[in-house]
Each structure stands twice: as C-alpha cells, then as structure tokens.
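Q: Below you'll find a set of structures to go through.
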Structure I
Amino acid sequence: MGTIDAHQHVWNLERIAYPWLGPQHSPIFRTFEPQDLAPHLQAASVERTVLVQAANSFADTDYMLQQADRYPWIGAVVGWVPLLDPEQTARALHCYTQHGKFHGIRHLIHDEPDPDWVIRERVLESLAIVAEYDLSFDVVAVFPNHLRHVPALAERIPTLRLVIDHLAKPPIKDRQMEPWATQIADAARYPNVYAKISGLNTAAAAKWTAQDLQPYIDHTMQQFGAERVLWGSDWPVCLLADEYARVWEQSHVALQSYTQGEIDAVFGGTGAHVYKM
C-alpha cells in the first residue's frame with residue numbers, strides 16, 4: 001500500500017466563494033490548485049491524496065471532482081451535500097456517486113452558530129442516507145463543541161464511517177489533555193469511528209515540534225489503534241504554521257516509536273480503507 005495524504009484542499013478564489021477565507025488568513029488567501037501541491041507530494045513520495053471540501057456548496061464539490069478527473073493522484077474526494085434536507089441529500093448523492101472518486105461527505109459544522117447542528121434530526125436523517133451509500137463522514141469536530149457528539153452519531157448510525165478531522169483540534173497550545181482526552185477515548189469505543197492526524201501544527205504554538213504533538217498522537221494511537229488512525233497534511237491550511245515538508249517530517253518523528261506496520265497503516269492503509277481507494 002502506497003503513502004496517502006488523507007487531508008488536503010484546493011480552492012480557486014476566482015471561481016468559488018469561500019466565506020470563511022479572508023485577508024486575515026494572508027498566507028493562504030489566494031488560489032491553491034493541484035499543480036501547486038504536486039511538487040510537495042513528489043518530494044515526500046506521497047502517491048495519492050484525499051481532496052476535502054472547503055466550502056458548503058455544490059460549486060466547491062463540482063470543482064474538486066473536475067480536479068480529480070485531471071490528476072490521477074487524487075484518489076478520493078470528500079464533498080458536500082445539503083444535510084439539512086434529506087431529500088436533497090438523496091438526490092445529490094445519487095448524482096455524485098456516479099463519479100468513481102466521490103467517497104465522502106463533509107460540512108463545516110464548526111462554522112455553524114449552533115454547536116449542536118450535527119445532531120439535528122434532519123441532519124441525522126441525511127447522514128443515514130450517506131451511510132446507505134457507503135460513504136464516510138468527516139466530522140470537523142473542533143474542540144470543545146463537537147467532539148462530544150461523535151459517540152451519539154456513531155451509536156445512532158453504526159454503519160456510517162465517521163472520521164474525526166484534526167483529532168478535533170486538541171488544546172495543544174495550552175498543553176492540556178482534559179477533557180479532550182476523555183472525549184476522544186469515548187469516541188474510540190465505537191468501531192465505526194476513525195481519527196485523522198491532521199491540522200495539529202496550526203493548533204500548536206508558533207515554534208512547534210513533534211514533541212508538542214506527541215502526547216495527543218500517542219493517546220489517539222492507544223485508543224484507536226493504527227488501523228483506525230490516518231494522516232493528512234491539511235495543506236494549504238498548514239501553511240499558516242509551517243511548510244508541507246516540515247509537517248510531513250515532524251509527523252514521522254512523532255510516530256517513529258511505532259512498528260513499521262503501524263506507520264504504514266497511518267500513512268496509507270487506513271486512509272485507503274476509509275476512503276475506498
């Protein structure tokens with residue numbers, strides 16, 4: 001199994017609206033397309049990637065699928081559908097699943113004013129439809145508002161593969177473990193829940209190292225096991241705190257004490273399973 005970057009984005013500011021992205025994000029407030037990422041993948045010997053939605057819109061999903069058609073190394077796309085409307089969800093999934101690389105759904109739940117948005121009844125009905133199509137659901141479970149909902153989602157829809165993006169952004173900068181550690185352990189009790197080591201550098205202090213991430217990665221590995229942990233760069237968002245190469249390098253440093261089989265799972269095998277590559 002080759003190496004997989006299970007979390008990266010592209011966006012074109014001239015074609016698509018990204019309401020969350022503005023001048024306050026100056027290092028990434030520009031267009032990023034696959035050709036910008038390709039040299040970094042080549043340098044790190046990453047063979048495939050998972051392209052993840054960056055806007056709650058059909059336009060963003062259509063744009064990502066167009067890129068997936070152009071670049072064979074994009075192995076899967078995690079798109080968007082209107083989860084507040086189960087009928088529209090069903091219609092959209094009927095269309096999108098005709099594309100061979102459409103393998104997951106995400107909604108920017110952390111941008112919703114309602115911290116309980118993801119457990120609204122109509123959203124749950126839509127997520128049950130997502131499960132019927134054997135798609136994953138990436139949970140942008142930014143701590144402390146959303147991670148606590150993951151056990152309820154996993155129990156309500158046991159056939160839905162749930163992926164906790166960015167380990168739910170643990171409080172790395174504050175060097176705190178609780179209550180994040182208890183909540184991630186609660187989520188790990190459900191076999192349909194997976195955890196993605198991604199976006200941790202932007203949750204850490206400015207001069208971060210692998211040692212800053214280590215306690216959170218180790219706790220996640222202990223709770224989930226390598227077969228339910230996957231790695232992603234979160235490029236280009238990672239550029240807010242460092243370059244692709246350093247995120248890649250320090251992630252490997254943080255996992256160097258694990259067996260080769262476990263490392264291979266985190267950097268490839270688990271992602272291939274979750275996103276059906």
Structure II
Amino acid sequence: MITFCISTYNNLNYLKLAVSSVRKNSYYKDAPFIIHAENCTDGTNEWLDSNKDLYNLSLIIEPDNKIVRGIGGGMNICAENVKTKYIMFLHSDFYVTENWDISCLNELEKYNKPTWVFSHRVEPDMFNSPQRPGTVIVPKNYFGAYYNDFNSDSFEEWAKEFSEMNKFTIPKAEGVSGLISKEDWDRIGGNDPIFSPTSWEDMDLFLRMLQHDYQFILTSESVVWHFGARGSHRLEENGGQTSERQRQAEDINMKKWLKKWKRLPIFDEYQMIKDFR
C-alpha cells in the first residue's frame with residue numbers, strides 16, 4: 001500500500017532514529033522504504049549500505065552531485081521509484097509514533113478528491129517559536145532536543161495520550177511530508193527543481209496543488225516528533241544557529257518565488273498558504 005521515502009544530507013545521527021522508528025512503530029512495518037542520500041560525507045552512505053538489509057531499505061546514493069537536488073529534488077527522485085499506490089514522505093529528523101501511517105491512510109481514504117494527509121508534529125523549542133496550528137512546541141527538556149538526549153519512550157507515551165484526547169483535523173500542510181497517492185503526486189509534477197537545495201519549494205508545491213483543487217488535511221490521529229529543521233539549518237554544526245548555507249538559500253529562493261509568482265505568499269488562520277488567483 002505505502003512506500004516510505006526520505007531524502008537526506010549529512011544528518012546521520014537523526015536519520016538512524018527516523019529509520020528505526022519507522023520500522024518499529026509503523027502499521028506497515030515491512031513496507032518498501034526508499035532513502036536518497038546526496039553528497040553525504042558524515043558516514044551516512046556507509047551506514048546505509050551496512051544496514052540496508054536489516055531495515056529493508058532501497059538506496060539511491062549520489063555521493064558527488066555538482067547540481068544539487070536538495071530536499072525537493074530528493075523527494076522527486078524517491079517518488080519516481082515508488083511502485084505502491086501511496087507515498088509516505090518523512091524527513092530525516094522525524095521520529096514517528098505507533099500507527100502513524102495507518103492513521104494517515106484511514107483519513108485519506110475518506111475523500112474522493114486529491115488529498116494530502118499530514119501528521120501532527122511536536123517540536124522542541126529551538127527557535128523561540130510561538131505555537132502554531134498543527135504543531136505543539138515544547139521546552140527542550142521535555143523529551144530532549146538532540147539525538148543523544150531524546151527520550152523516545154516518554155514521547156511515545158505522550159503521543160498516544162495526545163491522540164486519544166484530541167480528535168481533530170485541520171486544513172493544513174506541514175512541509176513535504178505525509179501521505180499522498182502516487183497518482184496525485186505525479187499529476188502535479190512534484191517539487192519545482194528551481195528551488196533546490198532548500199526553502200520555498202514546499203509553498204510553491206502547495207500553491208500549485210491548491211490551484212488544481214487538491215486539499216490538505218492534518219490529523220491529530222497521527223503524531224511525529226520533529227527535531228526542528230536539523231536537516232537544513234545544521235544547528236549542531238553552527239552553535240545552535242541557522243547555517244549560512246540555509247540563510248543564503250532562503251534569500252535566493254525568496255527572489256525565485258517572486259520572479260515566478262510576482263507576489264509574496266498569503267496565509268490563512270491556520271498559517272497555511274492561500275490560493276491568490
């Protein structure tokens with residue numbers, strides 16, 4: 001039914017947690033699992049090769065791309081290799097909880113139009129961020145803010161109670177993650193490669209989808225831990241600050257967005273991008 005997909009860049013310590021949590025906590029524990037690793041120099045390629053049989057992984061390793069695919073392009077190449085009806089995207093800084101995948105699938109199958117279903121996120125407060133719809137931001141010491149202090153057992157217990165006490169959906173997307181049919185992904189064409197390596201590609205994709213009558217659903221029945229942009233901001237490498245690479249990408253891609261769409265995005269009460277035709 002589902003293929004899990006991750007695209008990663010030099011994020012090995014978090015990738016290990018993500019992969020192990022998918023195999024431990026998914027309903028479809030043995031589903032196909034594609035991992036794309038681009039330009040990794042931190043041992044990711046070697047770890048993937050050594051553990052591909054243990055975790056039943058299909059690998060797309062590109063060790064020296066001169067034209068960088070980035071997150072969006074990595075998701076595209078993963079999707080090209082999916083043979084199942086559905087694609088479940090996640091990032092390498094996720095930790096998923098029990099039945100996160102079947103909960104999204106049960107929600108998706110309620111609808112007769114192109115729909116993308118997302119998990120409710122929980123994040124440590126790495127950026128002094130306000131709360132936002134679809135994400136619970138907790139102090140760093142709640143469950144641990146780093147791969148080496150994360151208390152997965154405590155978080156899994158909390159997530160189970162959260163889902164039992166909260167039964168809701170909101171019309172919102174959260175990054176390029178979650179469950180979508182392969183047919184609907186292919187129809188829209190995936191991420192626009194002009195936004196590689198990172199930033200603005202998700203909003204561009206969501207806007208194009210809105211303009212073709214896709215809908216977005218975020219459900220409290222599925223919960224994931226998101227360590228907080230570790231795959232792009234490189235906090236551990238930069239004293240807790242966003243990397244210069246990320247800042248430059250955000251600035252460059254904002255200009256690309258303006259060139260493509262002729263105006264800045266607008267958002268609704270859920271902080272979801274709105275169609276501004």
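Q: Hey, volume of the Cα convex hull per residue in Å³, for residues 83-218 alone derived from one of I, II reads 114; which structure?
A: Source structure for this number: I.
Q: Same structure, new question: Figure out for me which of the structures I, II the number 1.7 belongs to, where distance in nm of label points 7 Å out along Cα→Cβ at positions 163 and 195 was derived from the coordinates.
A: I
Q: Here is a follow-up. Can you tell which of I, II yields 19 when relative contact order in percent (Cα under 8 Å, 6 or more apart) is derived from it?
A: I
Q: Continuing with the same structure: Can you tell which of I, II yields 0.95 when FRET efficiency 1/(1 + (r/R0)^6) of positions 123 and 187 (r between Cβ atoms, R0 = 30 Å, to 0.05) is derived from it?
A: I
Q: Here's another thing I want to ask about it. Given 0.75 as the derived value for FRET efficiency 1/(1 + (r/R0)^6) of positions 139 and 251 (r between Cβ atoms, R0 = 25 Å, to 0.05), which of the supplied structures I, II does it correspond to?
A: For FRET efficiency 1/(1 + (r/R0)^6) of positions 139 and 251 (r between Cβ atoms, R0 = 25 Å, to 0.05), the value 0.75 is produced by structure I.
Q: While we're looking at this one, here's another question. Which of I, II yields 19.2 for mean count of other Cβ atoms within 10 Å over residues 131-138, as computed?
A: It must be structure I, since only it matches.
Q: Sticking with this structure for a sec: Quick one: volume of the Cα convex hull per residue in Å³ came out at 125 when computed from one of I, II, so which one is it?
A: Going label by label, the one that fits is II.
Read the figures in this text as sums done on the coordinates, not as results from a lab. Note that the coordinates shown come from a computational prediction; the quantities given were computed from them, not determined experimentally. Cβ atoms are built from the backbone, for glycine too; each structure is taken alone.
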